[in-house]
Structure 1
Amino acid sequence: MKPTQANGMRCVHCTSLHPHWDRSLPPAHVVADGAVISMGCPDASNGLLGPNSTAHDIAQIDFGMLDPLCGPIHVEGAEPGDVLQVDVLDIELGSWGWTGLLKGFGLLADEFPQSYFRSFDLTRPEVDVFGCAFALRPMMGVLGVAPAAPGAFASITPTNAGGNIDVRYLGAGSTIYLPVFNTGALLSGGDGHALQGEGEISGTAIEAPMTATLRLKVLKQQKLAAPVLDFSTAPYGETEYRDFLGIGPDLFHAARDATRYAVDALAAHFKVEPFEAYAVLGMVGELRIHEIVDQPNWVVGCMVPRRLFQSRAFSSGA
């Protein structure tokens, strides 16, 4: 395959999809070092859901079809031991998105087995969450290179090659540095989000089709053990929170406790079913490790924008 040159006058557009990470997959495009490319990606459901879908539809979804990968992109000059710098220049969302609860998926999946689906109009710059407006913050949930090991790896699993890392700050203006394990790096991406909380607590954010425009640069012999990101938190202007603490000797259990307390408080405050409150946390909740050195107990917070509780009289859910 001949290299496809890309510069400021031309952008290589990729819409080729593949279901898993595999270093043996042939590249969809070969581009020069310094190329600008765009990835046209469906939503995380791979088109199985639409604006008029229902909870029944999400309950029947084929997990093997989720999180399709756009690519792979072979970058000339990239070799094992190098680093691929990927600058996110722009992310354009589709006209609609969705959030929901997938059976067996999410931090509290065992406590919320019911299916849930809600669609959003993304033609405006903000969405309504329990009566509060939240600005859209487009980002890529998945961006990575082919792993070092042979064989097929699930698209949904993050590794030291990147992949489904779901760092909500991976939007326009950010940069990710990926260790290269194979000739050409073999970059793939996808999983567009219109709005995601820190940790994607419930398993989904606002999932949306997207077109991501990326600039690729090879950094020779600058080894990395795992991805590194440069980004700004400035677009996320939230500064006032109510923080629900989970405290205990197990970090994962502490995170579950913190989330459970936040769910109970939101459900009581808005007089909604707990599963609806849980789904909202995937979009706007923020899991943070507050303290990890004073063993035997560690502290995890589930931070919820305080303005949600200020829209009505607060109830603790006790």
Structure 2
Amino acid sequence: MLGFLLSRLVSGLIAIVSVSALVFWLIRTVPTSPALLVLGADAGDTVVAAFEAKYGLDQPILQQYATWIWRALTRFDFGQSYISGRPITTEIALTLPVTLELIVVSMTLCLLISIPLGTLSAFRPGSILDHAARAIAVIGVSTPGFWLGLVLILILSVRLGWFPPGDLPPVSQGIAAHAHSIVLPAFCLAIYYTAIISRMTRSSILEVLNQDYVRTAVAMGLPKSRVRLIYVLRNAMIPIVSVVAMSCGYMFGWAIVVEQVFNIPGVCRALLAGIFSRDYNLVLAAVLVITVAFVLLNILADVLYRVLNPRLSW
């Protein structure tokens, strides 16, 4: 087990460094210097040179990247913001918990709906419930997240006043107000993956139900409830674990849209703001944090995959 974890951590570290290096290089290929974007096009050469020297932009690109990635991985130092001059680490520390909370709540809501819905649909194929679940899945996959968010704000917030139209107050201002504000964005983020995971659950359970050992267990007189709970559901969860882990990673991408629509101060919204303002250090830090989260989720999925399937070696 230790060898497996070490190999996965090494491969994950290689992926993190590769992604960060690619993004770092792409940012540096932009012809306009960040100094001109921050100081203005009329800034003199002396001022531009001083700005580039302050942030290390006058060094070779390989040296810039080596310095940045070493500080990021060893000291969690992502440099300073070109716009505000504040440490990027402070910005990440303030925004990352918000996005993680949104993703955790969204995935929890997704699993509470998709797993039971897919399970009931698989155990009753061709029923009204099965057709209704299929229709829900088609609608969930086909509905754009930004459009759904705007529609929910218009109907449930502006017209009915059931939920706040945006923003996410901190827990210090009240747990009830905080929970009330996260309902709509969490639903918008969860609806797509609810559709995906529910259909994946249905397909996986139907595949397990058609296995010989399941039919043998039923023929031997074992109760159907025991067969479904012990033999079917456990084996059907194996591919679903991988899908859930990948979905959690992809949620960081969808969270950019949701956080922007609902004005949530998360790390994905900070990434978008950094792109618009050409705050490259903020963009690099946000991409690195999201990549690390994606890698860790995949490692966790691999571990759970082997826990559920003892036939796989560590």
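Every number here is computed from the coordinates shown, using simple stated rules; none is lab data. Please read these numbers as outputs of a predicted model, since none were measured by experiment. Cβ atoms are built from the backbone, for glycine too; each structure is taken alone.
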Using the calculated result -25000 for helix-only ellipticity at 222 nm (-39500 (n - 2.57) for each DSSP H run of 4 or more, over all residues; to 500), pick out the matching structure from 1, 2. 2
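The value 28.5 for mean count of other Cβ atoms within 10 Å over residues 189-196 was derived from one model only; which of 1, 2 is it? It would help to have the intermediate numbers written out before the result.
Details: 1: 28.5; 2: 24.6.
So the calculation was done on 1.
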Distance in nm of label points 7 Å out along Cα→Cβ at positions 29 and 61 computed as 0.8: which structure among 1, 2? 2
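When mean count of other Cβ atoms within 10 Å over residues 69-76 is calculated, the result is 13.5; to which of the structures 1, 2 does this value belong?
On the way: 1: 25.5; 2: 13.5.
Label of the source structure: 2.
86, 57, 35 is what came out when Cα extents along the principal axes in Å was calculated for one structure; which of 1, 2 is it? Intermediate values should be presented prior to the final figure.
Working: 1: 64, 48, 35; 2: 86, 57, 35.
Label of the originating structure: 2.
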Supply the structure label, taken from 1, 2, corresponding to relative contact order in percent (Cα under 8 Å, 6 or more apart) with the calculated value 21. 1
